[in-house]
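K.L.:
Just below sit the structures, each encoded as structure tokens.
Where a number appears in this text, it was derived from the coordinates with a stated rule and is not lab data. Since the model is a prediction, treat every value here as computed from it, not as a measurement.
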Structure 1
Amino acid sequence: MQSLLDSTGHDQTPFARLGWIDEAVAWLHASTRDRISSKKDIRQYNAGADLALIRIRVEDGSGYWLKATGEPNKHERTITEYLYRECHEYIPRLVASRSDWNAWLMLEEGKMLPSPPYSSIESLTELRQAVTSMCEVQDRSSGVSLDILDAGAFDQATEAMRPRIPEMFDYLDEAMSLAAAMGETRLPTGRIRQLQRVFSDVLDDVEHLYLSEGIIHGDLRWEHILTGTGVAQFIDWSEPYLAYPVISLQQFLDMNRIGSEDVRNLIEEALIQEYCDFWAMFMDRELIEQSLIYMPILSLGSSLLGRGDWFYSDTRYDPLRLANAVKIAFRMDAAAEHPRLREALDDSE
């Protein structure tokens, strides 16, 4: 932080200069009719030489968020702008953007969901709204793969993922070996190779369903969903993927951790119904329901691959990434044994 305060040269990145907050306020004033009453109404949540996150409260009590990103998340501005153009109801109102800062201003409209929600009823209500809203986003982004990729999304379409399968499962095997060296339980190499074949077969089967790929929020969690505007809005698009929309449904199901097992099962059934009802307006319901069979495996593969740029970087051996890979392997092992999946794969042979 001291290095930021000491930086005065014009060659410094935007937020490594004294006085940039004043410039940000002037930008807000020039972009809106609102005015701040005092600098005390500014709250800074993140800071760096090329990144920032601040909330600015204006005279009427409403607020704006200024967010700026640098590498490796520079794409978040362009993907946010793209999504706002295509489906503005589901992204907080974008009021201004500037490329020199790689920053954007958004009006604070919705409220962040508590994590977890206060009750099972609230959980069901908010998740159902979020499922429908995400389906709307994905419907509007289907069929425009090149636009999504140009805007900054990472390619997880079948054609892009299939060549990555060997290295994905080599990594799972390596993560398991490292876990075993620490005295933890591991899946044997033979089982990892079986899972590799299962994943490859799943991609083959899903491809034959002729589903359209769309935008996926790769970091979907409670705090990235805003409500209160009649629809759910989604923020923090640093992990945007081009993939099958059914992956998002699995993410919502994974967020369902409220109440007893019976309550969670009822919520799960309701969310699946919400998803199927939406997509049945555009395609054969039987194909939608069949895609649910492959959903857990697809979602785990998406989580493992992520951006796909970390395999040959220092982050390959990040402890959190390795631990996540171990969890993915065990979850994939369990998902691969589901009777419906085994039957579907047997029928396709």
Structure 2
Amino acid sequence: MNISLITGSSGLIGSEAVAFFAEKFDKVIGIDNNLREYFFGKDGSVEWNKKRLEERISNFKNYAVDIRNVPDLEKVFQEYGKDIKLVLHTAAQPSHDWAAKEPFTDFSVNANGTLNLLEMTRAHCPEAVFIFTSTNKVYGDTPNRLPLVELEQRWEIDTAHPYFARGIDEQMSIDHTKHSLFGASKVAADILVQEYGRYFGMKTGVFRGGCLTGPNHSGAQLHGFLSYLMKCVITGNHYTVFGYKGKQVRDNIHSWDLVNMFWHFYQNPTAGEVYNAGGGRHSNCSMMEAITLCEQIGGKKLSHSYSETNRVGDHIWWISDLSKFKNHYPDWKWKYNLTDLLTEMHESMLRQH
């Protein structure tokens, strides 16, 4: 039997992966205990998404296990053993600001939880492919030292810079920079996954995401800016823009496109490889541009205000260079652009509300 095991299976990327891999594996095992509700309150709960998956996908089974709990985690791995062919680790505490409130919790989930999963994989299904959703925050605020130019609606990198054409590649240093505690815990996990590939020869892949988004995102103020922005347009809730004149730039990748990257890697894996993963020049926007687009799609004005205080360690400009991944997997390409994904998100939220 071929089994895929997905942590954070009720979250944005995890739930997309459940639906995607349910058609490619005999069984999909989910690990999700809705810790996101503890992080972000009711807005962040993924219970609705777990129920949706259980109702629609017959070969999916979820275990409400905390990835910090080794005995409970081991029971799942022991039950399925070497039938597990893929471990996709998407579970995380994902917020800069929240990490500073509870550093022990943040680090234990992001770093220790990742170590637990790597050890369970090595002990019970060492031939499985292990894929980790890291983050571009492992680069800290180094991108803010790039030569940036202020335009009317966005910050942009100087046209003469090598990163202008395709974005930031994997050679940027992750050292000597301010990460935020969230970024630091993800660095620890990122390096662990690489090391289990390089040291133990396991088939591990690290994907450093930009803004990951899609219709199944339980966006909250502290995490999931596009999802939360669209939610505020629909509900009339107030939105606060933090710093950089609202011109900070993010690239945005649809959850399906990212999971499709995982599928390509799974079919031809390597040991300890690292890829930047985002919308690149294909799909990116500033905060101001995102507000305008959400208002156009939603047909309503957003109630919003501006705070001069930017989030600690936040990027002014980030666009991912996906050239390395595309060179390794030339058949992969984006399916969704920014307008596509925001339109789909709007339609999904209207159904939910």
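K.L.:
Quick check: -11500 is what I get for helix-only ellipticity at 222 nm (-39500 (n - 2.57) for each DSSP H run of 4 or more, over all residues; to 500), calculated from one of 1, 2. Which structure matches?
P.N.:
2
K.L.:
17.5 is what came out when Kirkwood radius over Cα pairs in Å, for residues 175-318 alone was calculated for one structure; which of 1, 2 is it?
P.N.:
1
K.L.:
For which of the structures 1, 2 does the calculation of Cα Rg over 2.2 N^0.38 Å return 1.08?
P.N.:
That value comes from structure 1.
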